[in-house]
Structure 1
Amino acid sequence: MHPKPSNTELSDKKLTRKKSKRIEKVDLAVKEYFEQNPAIQSVCARDLMPLFIEKGIFENDYMNAFPIRELLRTMERDNQFHLFNHAKPVRIVKSGREKLWYFERL
């Protein structure tokens, strides 16, 4: 009988090369943002959409930052936040189903 794989092992199996590169680019963009704004400790993910588009991480913004919200939601579901090295994603439930995503400085 084989041992049960850990959550990290399971989540890494779901990680495609394209998604891995996108996560790495988001992580580096957030790092750059915090380096350029040293007084800021956290930033709403949707506020970084123009930066993500400028860097070519996402093609465009639609449905109020849906691309970054969807990426963070799937990363949360697949237990992949450990892939961020320069910021900590945090989900805040505002009301009902509405959730706001933030990046916090490490």
Structure 2
Amino acid sequence: MNSILSVKLLFTGLISLILILLAAFRILMVRFKRSDKQKTIIEARYNELELIVNNLQLETLGSRLNPHLFKNVLNSIQSHAYQTYYASISLPMYWTIFFMKVAGNS
């Protein structure tokens, strides 16, 4: 009778242990699925934020670039004005010297 009772207790203990392990496994699987969903949501949000940051960086770069281009345009205008001014000064002097030489040779 003792051996039958000990076999029943052993069998009941094993069944209980298997049920506890199955319950623990099920709990872990539920948590894993939940964390996997959270990971997907967090990755999607991260990608959205990264896109927003990249767009803001491009806008910032554009606004930083505009003053540089504006300065280049002003420098080009100034250079053109100087060249035109010096050409207008030197051209009459050149023609004056040229005509003086031509008139002196004849």
Structure 3
Amino acid sequence: MAGGNGREDDKGTTLELGGKQYTLSPINLNVLIGVEEELGCSLTEIGEEYRKNEAKVLRTWVWLLLRENHPELTKEDVGRLIGLSDLARVAEVVHDGIMRVVNG
């Protein structure tokens, strides 16, 4: 899941937020189930949900990807870490990870 100023290794992608390095886990089945549960929609509906609630969906993905390596972070913490100037960069990192899973 590299890209968007993220650095990928075996444990995931390192991403700087708020001046601190965080590690996003690779997308796995638990993350996908978490997205479905948190957003209340199936994976096939996530694109439509993203178009309607972009900020909520992005925060959910980032929180779920951070949870394995940073279990102390709440969704609200993640929302505070992602500043408006970070949105495009963070969205790119998440998108790259999703595309890596989709394209195998």
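Worth pointing out:
- Label whose coordinates, when volume of the Cα convex hull per residue in Å³ is calculated, return 97 (choices 1, 2, 3): 3
- Of the structures 1, 2, 3, the one that -13000 was derived from, the read-out being helix-only ellipticity at 222 nm (-39500 (n - 2.57) for each DSSP H run of 4 or more, over all residues; to 500): 1
- Per distance in nm of label points 7 Å out along Cα→Cβ at positions 29 and 61, the highest-valued of structures 1, 2, 3: 2
Every read-out reported here was derived from the displayed coordinates using simple, explicitly stated rules and does not represent laboratory data. Being a predicted model, the structure only gives us computed values, none of them experimental. Cβ atoms are built from the backbone, for glycine too; each structure is taken alone.
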